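Have a look at these structures, which come just after this line.
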Structure I
Amino acid sequence: MEVTDGFELTLAEHVATLTLNRPAKRNAVTAAMWRALPGILADLAADPKVRVLILTGAGGTFCSGADISEIHELGDNDDDTGITVVAEHALMTFPKPVIAMIEGYCVGGGCQLALACDLRVAADGARFGVTPAKLGIVYPLSSTRRLAEIAGPATAKLLLFSAELIDADHALRTGLVDEVRRPEDLRDRVYGLAATMAGRSRLTLTAAKQIVDGRAGEAEVRAWQREARESGEMAEGVRAYREGRSPGFSWHAK
C-alpha cells in the first residue's frame, strides 16, 4: 500500500503500524500529511488483513505537532473543513481498534492525533503538551472538547492555558494516557495488546467502539446482537470456551 512522504506503513500478523516518519523534524506533520491521512485510514479500514492499527513516531519521538513552517496552509481549522480536524475525525471514526504508542514528545497536533486513538500507551520518558497559546492559535472546538472529555476540564485548562509540558506520570493520573511502560517494555506491551485484540471478535469490537464513542443507538445494538447469533460468532465463542481453545472468529467486514 502506497503512502505519502512522511509516513511509513507496515503490516504483520493482522496489525498495521502507521509511523510518522520525519525524525529530523521530530515527526512534525506537514499539510500534505494531514491531507493524506484520511485516505490512508480509509484504505486500512477496507483491508480485511488489518484488524488493529498502531500509530507511532520514528526516532524516539511520537510527534512534535503540526509543521509550523506550513501554518498558513492549515487554514482556520474549523470543525468541518480544517485539514487537521478532518484527519482527527478520520482517526476517531476508524472502525477498528487504534493504539497510540508514544515515546518522547507528544505535543500540539501530536496530542490531537493521540487523543483521537482508542488507547494511548506511553514510555515513562514521554512528554505531553497542547501549545496553541504560544502561537496565538484557537484550538479546534472538537479537539478541545475531546481533550476535556478524556483528561478532564481542569487538566485541559492547565495544558491550554500554560502551554507547558507534563510528564507521563502526570498524564497517566489525569487519564491523558492509559498505561505507562519502561521504554524497553513499550513495544512488547503495545504489540502484545494489539495481538490480543486481533484475536477477538470483529463484531464485538466494532459494536463496543461505536457504543462507547456514542455513535450507536438501540437499533444498531439490536442489529449487532442479532448478527452475533445469526453469523455464528456467538456459537463459535461459546464452543471454543467449552473446548478450551482460542476462537476462530470471522473478520470479514459486512
Structure II
Amino acid sequence: MTEANTDSPILVFLGPTLRQAEAQAVLDAIYLQPASQGDIILAAHAFRPKAMVLIDGQFEDRPAVRHKEILWAMAQGITMIGAASMGALRAAELSAFGMIGTGLIYRWYRRWPIAADDAVAIHSGPAELGFVPLTDALVDLQRTFSALARMKLITRNECLNLTSIAQALNFRDRSFDAVLRTVGWPRERTAELKKNIVRQKAGDAMLALRLAPYIVEERQKHPSNISWVATNTFIRDLEASGIDVNLVSSYNIKL
C-alpha cells in the first residue's frame, strides 16, 4: 500500500443529489460526474488523490461502479468515503473492508442489508444540464411523509398510504407531486405540504463533505491494511469498458 501526500486533493463524485455550488461552499475539492465502472481507477491516476467521496453513481446506461475498484483504491492508500446515494450503498456493503460511510441513509443500509437499492435512485437530466433531478428519491419521500405525520399535517394512516404508493412507483416516475396526485388531493394542499419536503440525500451529502477532511486526517493516522487481488472477472469488466487493465498494477503515489 502506498501513502497519499497530504497536499493531494479530495475527489467528489457528485450529480443530482446536491448542487455543485452548494458542495463547493462546504468542501474545497475536485468535483467529478457521478461514478460508473472504472471511473475510480481513472480518477486516481488522473489526480493522485488522498481521498474520494462517492455520493452519486450512474447505473442505467453505464455499468455501476464496482466494489472491486473501491477496494483497489483503498489498497493504494486512498481514503474512500460514501454517503447519500450510490455512495451510501457501497459504503454499507464495504464497511467491513474499510470504506467509511456517513449519514442516515448509510446507517439505514447498514441496518437492513437487503433494503431496495432503488430507494435512493432518481431520474435526472443529462450531464449538460448538471444532472438536474427530475424525480424524488423514495428515502426522501419516506422521511417527508413521516415528518408531515409528526407535525400533524397528515394522519398516520395517510402517511402509511402515501409511503406505500411511493414504494409502488418506478423511480423514473416517483415524485412528491405524483404520489399526491394518485390520492387525488387538491393542488393547494399538495403545494402547502410540499413546503415541508425533507431532502435527506442532500443532507447526508453535506454531512459527508463537512466530515471528509477529519475522516482523511484520522485515516492517515491509522491507515487500513487491505490486500487486493485482481480477479479474472474484474479484468474482463475493465476490458469491456475499454479501460487499460495495466492501470490496476501501475499506481505509485510520489511523496
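Bear in mind these aren't lab numbers, they're just calculated from the coordinates by the rules spelled out. Here the structure is a predicted model, which means the values were calculated and not measured. Cβ atoms are built from the backbone, for glycine too; each structure is taken alone.
Taking relative contact order in percent (Cα under 8 Å, 6 or more apart) from the coordinates of each of I, II, which one would give 23?
Numbers: I: 16; II: 23.
Of the options listed, only II reproduces it.
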Among I, II, structure where distance in nm of label points 7 Å out along Cα→Cβ at positions 122 and 226 as derived comes to 4.4: I
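Determine which structure produced the value 22.0 for mean count of other Cβ atoms within 10 Å over residues 58-65, calculated from the coordinates; the candidates are I, II. Present the calculation step by step, with values, prior to reporting the outcome.
Working: I: 22.0; II: 15.8.
Matching structure: I.
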Looking at mean count of other Cβ atoms within 10 Å over residues 42-49, point out which structure of I, II has the largest value. II
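In terms of mean count of other Cβ atoms within 10 Å over residues 138-145, which of structures I, II is highest? All intermediate terms of the calculation are to be shown ahead of the outcome.
Details: I: 17.0; II: 23.4.
Largest one: structure II.
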